[in-house]
1. With distance in nm of label points 7 Å out along Cα→Cβ at positions 138 and 162 coming out at 2.4, pick the structure among 1, 2 it was computed from.
2. Given that relative contact order in percent (Cα under 8 Å, 6 or more apart), derived from a single structure, equals 19, which label among 1, 2 identifies that structure?
3. If we compute distance in nm of label points 7 Å out along Cα→Cβ at positions 90 and 178 for structures 1, 2, which one ends up with the highest value?
4. Which one of 1, 2 has distance in nm of label points 7 Å out along Cα→Cβ at positions 10 and 58, as calculated from the coordinates, equal to 3.2?
5. When you work out distance in nm of label points 7 Å out along Cα→Cβ at positions 34 and 74 for each of the structures 1, 2, which one comes out largest?
6. 3.7 is what came out when distance in nm of label points 7 Å out along Cα→Cβ at positions 18 and 186 was calculated for one structure; which of 1, 2 is it?
7. If Kirkwood radius over Cα pairs in Å computes to 16.4, which of 1, 2 did it come from?
8. Comparing structures 1, 2 by FRET efficiency 1/(1 + (r/R0)^6) of positions 106 and 122 (r between Cβ atoms, R0 = 30 Å, to 0.05), which one has the largest value?
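Just so it is clear, none of the values below were taken in a lab; they were calculated from the coordinates. Computed from a predicted model, the values in this text were never measured in an experiment. Cβ atoms are built from the backbone, for glycine too; each structure is taken alone.
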Structure 1
Amino acid sequence: MSFEIVDKFEKEIAEFFGSPYAIAVDSCTHGVELCLLMTNSKKIKVPKQTYISIPFLSKKLNIEMEWSDEQWTDYYFLTDRVVDAAVLWKRNGYVPNTLMSVSFQFQKHLSLGRGGIILCDNEDEYMLLKKMSYDGRLPNIPWREQDIDTVGYHYYMTPETAKLGLEKLEKAINNIPRQGVISDWPDLSKMKVFQK
């Protein structure tokens, strides 16, 4: 199975969300991480009630974190451009000039077990994020034939996951998603791990 099916999945998701570009990744959190790295972010603002992997990124990337009491729905801004949109499922829901990461984890509306996508509208950023997610290289070209110029991470979506996404996409588009509520998440700021 080739990575052409990943390209097709990216195009279908981009069209649904109304973004010019989409980069399929192995998880939403890794998508957020790549966006923070690419934008050289020094600080993030994290709602106290969200998924635990997001505040852990501040520790992993050694960036400053500030808790917020934001009562968010669908998505929230970590920086002026980096958006955690893990639970977003809305036609034309892309916010222009942002880097939005959506989740396809098993509990999400498009449930693939694991996976995510970064939505963006800048071609240069799209190319850079694509390379960053794929070990610094471009897919569908043998890596030994490429002069790698970008630090890369092993965060790409597999063709098998993209194939499953395409198979489930029509049903996801035609069904109304469950609307998340802030009480779906505990107050992370009270956990011991964040008291250090």
Structure 2
Amino acid sequence: MLIQVLLYDGFDELDAIGPYEILHGSGLPTEYAVLRDDAGSRSARTRNDDEVVTASHGTVIVPHATLAEAPDLLVVPGGGWRTRSPVGTWGEYERGVIPQAIAQRHAAGSTVASVCTGAMLLAKGGILAGRPAVTHAAAIDDLRADGADVRPDARVVDDGDVLTAGGVTSGLDLALHLVERYKGAEAAGFAERLLEHDRRRAEVVAA
């Protein structure tokens, strides 16, 4: 099994690092990945040993790998939507390279999960059209305009091969839900106690 957390300049730290810590800490093979782009765009670069990705609050991360053709699970963080920053989710939505790559992985069989405004990248890739989904409150109207069946009161929405989580800390609930899916309720409960986090359960739309 391979789980990849997609990184790009301007992603929100907690959106990516929180789920990574929970998934990796639960023994699931999880790595940070960037998109390989032969065109050399700054938003989707080929990984070099000295390549780094800078998050929205200045954290610098050296990714483990480039994005696989079809990871078992692809986790997509948000960041930078509300401010319409050219670096972050809004910028990647406008460029369209990462949304297309996400759609390709989904079509190849990857389960795709988003945190916060990462859902807008899924929506741009056409993955959420007509499907139940949630995102950060600041992007709910945008997500609805892109054709998603928005569930604004949900913390996490599980629609089988596509999962979405609301704002920032909901990524913890998403990750715990994924641990339960892949490793069972006991493992998820242990992780929840270790985090000292009172998880809110996912709205499971389809098993």
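1. 2
2. 2
3. Working: 1: 1.9; 2: 2.6.
For this comparison of distance in nm of label points 7 Å out along Cα→Cβ at positions 90 and 178, the top structure is 2.
4. Of the options listed, only 1 reproduces it.
5. 1
6. 1
7. The read-out comes from structure 2.
8. Top value of FRET efficiency 1/(1 + (r/R0)^6) of positions 106 and 122 (r between Cβ atoms, R0 = 30 Å, to 0.05) goes to structure 2.
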